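Undergrad: Take a look at the structures listed below.
Values in this text are rule-based calculations from the coordinates and carry no lab data. Values in this document were obtained by computation on a predicted structure and should not be read as measured data. Cβ atoms are built from the backbone, for glycine too; each structure is taken alone.
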Structure I
Amino acid sequence: MITKKINPFKTGGHFGNFGGRYVPEMLIPALDELEKAYIKAKKDKSFKAEFESVLKTYSGRPTPLYFAANLTKQLKGAKIYLKQEGLGQTGSHKINNAIGQAILAKRMGKKRVIAETGAGQHGLATATVAAKFGFECEIFMGLTDIRRQRPNVFWMEQLGAKVTPVTTGSMTLKDAVNEAIRNWIETLENTHFLIGSVLSAHPYPVIVRDFQSVIGREVISQIKQAEGRLPDYLVACVGGGSNSIGLFHPFLQYDKIRMIGVEAGGIGLSPGKHAARFAKGREGVIEGYRSLFLQDGDGRSLETHSVAAGLDYIGVGPEHAYLNSIGRVNYVNASDAEVLESLRLLIKTEGIIPALESAHALAKGIELAKKLNKNKIIVINVSGRGDKDIFLIAEALNDKEWVSFLKSKVEEAEKK
């Protein structure tokens with residue numbers, strides 16, 4: 001099927017039943033201001049030129065589309081191509097949107113940017129553009145995520161950002177989002193809320209999607225050059241959903257291309273053990289938009305779990321919920337065990353270390369490749385590299401030498 005084009009600026013930010021703007025009245029003027037500024041910027045050739053120039057000269061785009069020949073040979077199935085977003089500035093796709101919104105905030109006259117972050121990649125990207133463009137910056141991050149993503153926290157602080165621990169709720173991404181929204185309400189006049197995924201109230205899902213769609217546009221050009229045709233399948237992980245919608249959206253016009261979004265199956269689909277919104281979510285309104293959320297029958301948010309902090313979130317972007325509802329994208333989930341297995345396989349066959357989030361897409365891409373003929377082509381979005389996950393990966397793989405190393409560093413620090 002060819003997905004019917006929706007103009008969210010004419011539907012109040014709705015994608016079918018999903019999306020919209022369900023926020024306190026005091027936030028409406030700020031969202032209206034942002035919407036008007038973005039519509040104006042989209043028509044401004046100088047805005048587009050600046051955005052594309054910074055992507056190229058500062059972030060290193062286009063990122064490579066790499067044929068994973070060793071992995072393909074080992075699996076004896078479909079050809080696997082990897083879109084290597086981890087090779088861009090800050091190590092993930094998050095920089096694309098951060099650059100776009102920073103330029104937009106500058107044109108709106110804002111002096112300060114704030115952001116929410118889970119895995120820390122969006123926080124790092126926001127702190128990076130704040131340093132480049134001269135913004136004051138504050139990042140809200142759940143204490144649980146701060147503890148498991150310390151490398152990114154360190155770099156955010158070195159870049160001059162204030163990292164504010166959030167100690168409410170489960171102390172993860174959903175709580176960081178809530179705290180960032182509260183801060184934004186108090187500082188609307190001079191602050192831009194640089195949201196990192198395709199969620200929240202309109203117009204954020206559209207803005208983030210448009211800035212991330214550079215991923216899919218590049219893949220179209222790159223795969224045509226490499227193979228002379230478009231791929232048969234696209235696979236990407238889905239937390240809030242920015243890297244996946246960035247890959248999928250430019251391909252929606254091609255009805256024969258199948259798309260697979262992979263969310264966090266965690267350690268099982270019982271409550272509190274996963275972040276599988278499509279498998280176990282309910283339709284509702286949380287944090288300013290209507291979508292699928294992990295919640296009980298009374299609308300209370302449930303606890304979530306994933307080995308990947310960036311997928312450990314109760315909701316999913318409204319456009320993803322819409323694409324699921326019409327059957328255009330197939331959403332599945334990968335367990336923590338499958339993720340670690342696929343991560344180790346890619347490292348050993350290709351020498352590429354993916355982020356734990358991206359390894360969810362790898363898990364299902366690898367599973368799919370084994371079932372397909374050799375003439376089929378799969379593109380997997382490796383949305384980030386795994387540097388940030390060294391502590392989590394070493395712990396999950398029970399690397400005793402790594403534990404010994406950490407203990408020695410602690411002992412050295414205590415002696416000083």
Structure II
Amino acid sequence: MRQSILFTKTRKEIGTDEVSLNASLLIRGGFIDKLSAGIYTYLPLGLKVIDKIKNIIREEMNAMGGQEILMPALTPKEIWETTNRWNNFDALFRLSNIEGKEYALGATHEEIVTPLLKKYIFSYKDLPKFVYQIQTKFRNEPRAKSGLLRGREFLMKDLYSFHADQNDLDKYYEKAIRAYFKVFKRLELDKLTYLTFASGGAFSKYSHEFQTLAANGEDTIYICEKCKIAYNKEIINEISECQNCKLDKDKFKEAKSIETGNIFKLGSRFSKSFDFKFKDKDGQEQDVIMGCYGMGPSRIMGTLAEIFNDGKGLIWPITVTPFTVHFILISKDNALAKKADKLYDDLTKMGLEVLYDDRDETAGVKLNDSDLIGIPFRLILSEKTLKADSVEIKRRDSDKVELIKIVKIADYFKSRI
């Protein structure tokens with residue numbers, strides 16, 4: 001993509017109302033635009049990042065048997081009354097239509113997915129089943145001051161599993177844990193992310209969160225470094241020792257973190273509300289057993305921005321970067337510009353995703369913008385480099401600068417991507 005046609009621009013100042021690091025960096029870099037507290041527009045660069053995060057999640061959910069669907073965001077009051085959550089879910093956005101019928105904007109989708117699957121599951125032969133969606137959620141969040149980490153409108157992947165018995169749910173739950181860590185590995189977050197015991201709320205004694213270490217994280221966790229698992233501060237008074245190795249909690253390590261995923265064993269909480277049963281092998285009716293598994297692409301994008309940055313700007317992992325190469329022309333010479341155009345075409349034909357800075361701007365502006373946007377590889381063509389039939393290549397996460405012959409560029413990237 002030619003940067004000259006990109007309608008967004010980087011920004012030096014964004015105002016004092018945005019206090020979060022992740023949103024500040026993403027707004028300055030031209031990835032998102034703030035409409036209101038907790039509500040953001042994803043601009044072309046930001047949407048490319050979000051789509052790559054979603055695709056990584058989608059691939060791993062498909063690999064664990066998930067079937068993708070898309071449920072409505074506008075949900076009728078009656079289904080929330082069925083589960084007794086219309087008056088007990090403080091975060092619901094409630095509204096009425098022209099006829100006075102009441103609705104809620106989807107904050108979560110147990111109330112929708114449970115009666116949906118009831119239409120298709122009747123026998124033990126129909127189980128288990130796993131469905132998921134990646135959809136916009138809405139929550140009436142009172143503390144929307146953390147950028148993409150705590151939004152009133154945000155993206156969520158929610159997967160729901162349906163089982164004949166607790167044992168089958170337990171097996172799938174462990175499979176989900178492994179799948180989540182595959183996602184985090186592909187996002188380069190696995191070494192910073194801990195499976196964390198948390199409150200099970202109304203569903204069970206404990207649930208699990210996936211907490212990613214971050215200096216500005218809103219959560220506090222206590223880590224058993226021996227087992228590489230953690231405990232949320234909210235339950236630490238209930239814990240005297242590590243659930244696995246029995247290490248005393250006084251030896252846990254305290255850390256700040258961001259919740260980047262969560263999983264719950266719902267049991268029959270929702271199936272009972274909707275009288276969702278199946279016939280077992282003996283022809284007896286049994287409650288369907290459920291689990292749910294959440295992961296927020298938009299929150300992950302904010303987490304990546306919080307973690308992968310320096311004083312100059314963002315540093316995107318290669319798996320989610322909007323472009324792999326930021327190709328910068330430093331010259332106003334027409335002849336050199338033609339050579340740069342050809343090189344851009346050649347790079348694109350190699351299969352590289354390239355942002356080509358062909359703007360009529362100074363070298364300083366271009367280089368500063370490149371650091372702020374944070375694309376992994378910066379490639380510069382100038383009169384100086386062309387004399388050596390070369391380009392200057394620098395990784396965003398390194399100070400090392402290399403001169404590479406133009407004819408060797410393909411080999412350079414083959415060994416690094």
Structure III
Amino acid sequence: MKQYTLLSVALVPALLSAMTVTEVVQKTIETHPQMTMKRETHNAQKELLTSAKSGYLPTLDISYSVGPEHTRTIANGRETESLTRQDASATLALNVFSGFDTKYGVEQQEALILSAGNSVMENANNLALETASYYLDVLRYHELLQIAKENTEVHRKYLSQIKEKVDAGVGRASDYKQTLSRYEGALSVQYLAQQNYDNSIASFQRILPGPVSAADLEKPTIGNIPADNMESLVEIALQYNPTINVSRNDITVAKAALRRSNSAFYPRADIVATTYWNKNVHGISSSTSAVNPLGHEIDSGQNALLVLSYNIFNGMSDRANAQANQHKLLNKRSTLVDSERYIKAYTQIAWQTFESTREQLVHIEKNIDASAETVADYRKENELGRRSIIDLLNIELEYNGARNLKVTAEYDRLLAYYQILSYTGKIMEEMNVIQVCD
């Protein structure tokens with residue numbers, strides 16, 4: 001009883017320090033540079049909406065210029081004058097009609113904001129799946145490494161036993177050589193398993209930098225899924241998958257851009273009000289003269305005009321822009337179809353894997369139980385001289401092979417579970433991960 005108490009006390013710190021997959025995904029979403037990039041793109045698009053709406057507001061420009069001017073004009077009797085010229089003006093302009101350019105520009109920008117926002121969600125969704133995948137790989141390859149180490153240790157033990165028999169003259173040298181060959185093979189598999197585990201650590205650190213090992217991670221369990229059949233899952237994926245939503249937003253953006261490009265084929269109307277004040281222009285001094293005996297400025301005034309303009313020809317640029325936007329719209333529609341096909345196919349694959357591995361695990365468990373019992377029987381029979389060490393190695397190999405199959409199937413099923421959540425757009429919700437979008 002005392003031993004169990006001490007063991008429990010020793011395990012408490014390890015359990016408290018272990019990270020869950022939800023905690024790792026949450027930290028990744030908060031800190032990964034890809035998320036920062038997407039959020040800043042979203043913020044930039046929101047700022048550009050103000051710029052798009054500025055077309056509804058008037059513009060006010062004030063200018064002032066000063067400098068020497070040398071003239072000889074009819075106005076000053078063709079006398080050469082060198083004066084300090086000054087010009088000042090204030091212009092207030094308000095667009096009345098621009099072929100709906102501002103209207104569709106605002107629509108386009110609002111669609112870009114939605115697209116950028118969904119792009120943040122898309123990236124978070126993909127990053128959550130990628131993080132879960134690397135998380136599972138660390139645990140997967142660690143378990144496979146432990147099995148490989150145990151297998152190597154079994155081979156080392158049997159190799160030692162058969163060597164003792166050979167040295168004592170009661171064993172066959174061929175059995176020793178065969179066991180040695182298998183031991184070297186087991187050792188090679190262990191080194192490969194160690195390499196895979198080390199690589200999984202490196203991949204995990206690309207997502208979430210910092211020291212980590214399998215001991216730091218808690219093995220996840222399968223939770224809820226959005227539906228219990230393939231057809232319903234595909235319907236949910238086609239409706240809620242963030243990648244598909246981004247494609248739909250991009251189509252809206254392309255439609256607005258196409259309508260906006262047609263504004264070039266309409267006339268433009270602006271109201272322009274100007275006030276101006278000029279001094280010492282065209283060689284006429286503001287000081288007293290025959291023309292201006294009082295010395296007052298003689299060139300100032302105000303006007304308010306309705307300015308109509310209509311481009312007749314600009315080298316086919318407007319037509320080309322409209323055609324280009326038409327092709328962009330067709331491109332975005334094709335992208336949506338491609339995204340839908342991709343998500344549908346991989347949702348089906350994930351579900352099929354999820355169900356197939358569930359059935360596999362039932363039979364693998366039975367295989368492991370039967371192999372374990374056979375190992376125990378072979379060991380007893382070996383002690384009685386009815387089984388050789390080679391027979392023991394064969395059944396040990398079968399037992400460890402079944403254990404490897406179990407690890408692979410378990411983690412394939414866990415990965416398929418997270419893939420289903422990701423493809424249906426429910427991974428963040430199911431994992432209770434908070435998505436921050438400024």
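Undergrad: Which of the displayed structures (I, II, III) returns the greatest value of volume of the Cα convex hull per residue in Å³, for residues 140-307 alone on calculation?
TA: Across I, II, III, volume of the Cα convex hull per residue in Å³, for residues 140-307 alone peaks for III.
Undergrad: So, one more: Mean count of other Cβ atoms within 10 Å over residues 92-99 was computed and gave 29.1; which structure, I, II, III, did it come from?
TA: I
Undergrad: For percent of Cα pairs over 43 Å apart, which structure out of I, II, III has the highest calculated value? Could you put the intermediate results ahead of the total?
TA: Details: I: 7; II: 22; III: 49.
When percent of Cα pairs over 43 Å apart is computed for each of I, II, III, structure III gives the biggest number.
Undergrad: For relative contact order in percent (Cα under 8 Å, 6 or more apart), the calculated result is 16, so let me know which of I, II, III that is.
TA: That value comes from structure II.
Undergrad: Going by distance in nm of label points 7 Å out along Cα→Cβ at positions 60 and 204, which of structures I, II, III comes out largest? Write down the numbers at each step before the final one.
TA: Values: I: 2.9; II: 1.9; III: 6.2.
That would be structure III.
Undergrad: Please state which of the structures I, II, III yields -13500 when helix-only ellipticity at 222 nm (-39500 (n - 2.57) for each DSSP H run of 4 or more, over all residues; to 500) is computed from it. Before the final figure, lay out each step's value.
TA: Details: I: -13500; II: -8500; III: -23500.
It must be structure I, since only it matches.
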